[in-house]
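So, here's a batch of structures to check.
Read-outs throughout are calculated quantities, based only on the coordinates presented, and are distinct from any laboratory measurement. Owing to the predicted nature of the structure, the values given are computational and were not obtained by experimental measurement. Cβ atoms are built from the backbone, for glycine too; each structure is taken alone.
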Structure 1
Amino acid sequence: MRTFILGTDWGEDSDDCVAVRILARAHKMGEIKMLGMGINTLTEYSAPSLYRFLEKEGVSIPVGVDKSCPHKIEYVTYQKRLAGETDKTNDDFEDAVRLYRRQIANAKEPVEILEIGFLQVICGVLMSQPDDISPKTGMELFKEKVKKIWIMGGRWDMQGGKEYNLCKYQFASDASHTFVSNCPCPITFLGWEVGANLITGNNLKADDFLHIALSDHGSGDGRESWDPMLVALAIIGDNEKAGYKTVKGYATVDKEGTNFFKEDENGPHEYVVKAHDDSYYSEMINNLIA
């Protein structure tokens with residue numbers, strides 16, 4: 001069975017909620033195994049709200065959070081309502097870097113990492129040093145245990161593209177540059193251009209807690225589908241079967257978070273291009289979450 005860890009900027013947007021439902025259901029049905037979910041933004045309700053969302057989905061998946069995140073979100077939308085149903089606080093959850101290191105070090109099968117937010121946690125794991133969890137560096141753990149990285153980030157329909165996850169804040173740009181420059185594993189990118197204007201989550205019943213979360217965010221009629229498209233692609237695990245064309249080569253991200261790509265069939269990186277019209281993907285995702 002394929003095993004995954006998810007990194008999410010839970011709280012920044014509501015398409016993360018749609019993506020988490022897809023993963024939670026696949027985990028519950030035994031299609032994949034989720035080893036953990038790490039949050040790379042920070043609000044008062046970050047980890048408790050994701051924990052409660054997963055409880056509502058009927059799954060138990062370890063949650064970690066970057067408690068030292070430079071970007072602390074003052075506003076909250078869907079998190080407060082969800083967190084209000086538990087007495088847990090962020091202090092009850094593990095640091096996200098330690099969660100990743102533990103789950104990767106202990107994994108019996110190759111691990112795939114999904115990133116639908118900022119990259120400072122996954123970068124922190126890659127650049128980490130030996131500790132009480134493992135005598136190996138993060139780089140050694142990646143080379144030994146991590147099979148593939150899936151990133152929702154970048155804008156690949158142009159050279160010099162800039163996209164929120166990779167460039168919004170300096171800490172995100174720094175992490176994106178360092179991670180993409182040093183990661184020893186293959187990376188598949190799904191860029192901004194793929195999910196923009198493709199709406200999903202508009203088929204849910206009024207009492208569905210996912211619909212309520214979307215509505216709390218102001219997206220009761222659905223939301224653009226960057227994150228759910230990335231996780232659906234990863235679960236299928238084959239770009240062509242998932243409905244995408246693939247461009248292979250070498251991706252780079254500079255210290256300002258600007259992305260570039262040099263095409264090469266033998267390169268370790270790739271980005272995907274839609275092979276169908278938007279209705280193909282929206283129907284697929286809506287069927288997964290309804």
Structure 2
Amino acid sequence: MELCCTSVMLPRWGLEETFERLATHGYGAVELRCRYNPDDPAATPSFWGRHLADVSPDNVVQLAPRIRAAAAATGVRVAALAPAVQLGQDGELTKLLRGAVAIDPERPPMIRVGAARYDRHQPYLPQFDAARAGYAALLATSQPFGARILYEIHVGTVAVSCSRTRELLRDLDPAGIGAIYDVPNMVRVGLEDSRMGMEILGPYLAHCHIGNGLPVAGQADGQGQTPWQWQFCGLQAGVADIAQIVADFRAVGYGACLSLEDFGPGDDDEKVGGQGAYLRRLLAV
């Protein structure tokens with residue numbers, strides 16, 4: 001397995017700095033944020049706002065020589081792109097596909113593409129079927145570029161488990177599309193037995209977001225109902241058994257990325273360094 005980190009959690013690091021610091025902390029790959037910055041160039045850097053690296057669908061081809069140079073200098077490859085593109089945004093997707101090939105024509109980074117969010121006020125199955133049809137149609141566009149599409153198992157989507165995701169991608173070419181096994185999202189809806197889930201995904205198991213979370217109680221309402229929210233935490237402190245998950249990845253023969261994803265507070269170097277060191281210990285077992 002390859003230690004990776006999503007740069008979505010690193011808004012305060014510049015482009016080359018991201019590669020350099022990840023290499024210093026022992027990472028072999030990066031999942032590169034590729035989204036639009038807000039209009040205000042002075043906005044405070046934040047996970048979902050302004051990033052100093054400023055890689056977007058509009059400039060990724062232009063920045064590709066710098067990205068290739070940074071990868072070559074540090075040994076940190078671009079394993080995937082992390083955009084906000086959705087099914088149906090064909091123009092944006094074409095930009096990303098061209099960017100992936102410009103970054104690495106021999107092994108283009110994978111590209112995450114989301115489906116419409118689940119609308120609980122509408123019947124579920126037509127929404128699920130529309131997403132299935134959308135990914136099937138998308139492969140005709142993406143496959144000539146050689147970049148694999150990723151569906152992220154995520155809270156609020158039409159497939160929030162490995163079981164539903166296997167059904168979503170059923171009969172689609174796993175060489176062209178795969179799933180992100182997203183631990184911090186799946187733990188929020190009830191994580192299936194991890195080894196079972198991995199085996200269910202089978203050839204569609206393409207990438208992993210490795211992180212953890214804890215439920216936090218809010219103030220009870222007038223009826224005495226306590227609201228609960230989730231917060232990110234260190235890999236060893238959350239609900240998910242990270243050591244077991246890594247062992248299960250090894251047991252099923254998974255050889256792709258464990259991409260650190262932590263949107264909690266804390267110093268960037270301390271999070272990336274400390275949690276990376278823990279994952280390396282697990283990988284060395």
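One table, with the values for the structure above:
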item	result
Origin of the derived value 16.5, 59 (Rg and Dmax of the Cα atoms in Å, for residues 106-233 alone; candidates 1, 2)	2
At a computed 0.8 (distance in nm of label points 7 Å out along Cα→Cβ at positions 10 and 34), which of 1, 2	1
Source structure (of 1, 2) for distance in nm of label points 7 Å out along Cα→Cβ at positions 146 and 266, computed value 2.5	1
Read-out distance in nm of label points 7 Å out along Cα→Cβ at positions 250 and 274, computed value 3.1, structure in 1, 2	1
Structure (1, 2) behind the derived value 1.8 of distance in nm of label points 7 Å out along Cα→Cβ at positions 90 and 130	2
Which entry (1, 2) yields the derived value 19.4 for Kirkwood radius over Cα pairs in Å	2
Read-out mean count of other Cβ atoms within 10 Å over residues 114-121, computed value 28.0, structure in 1, 2	1
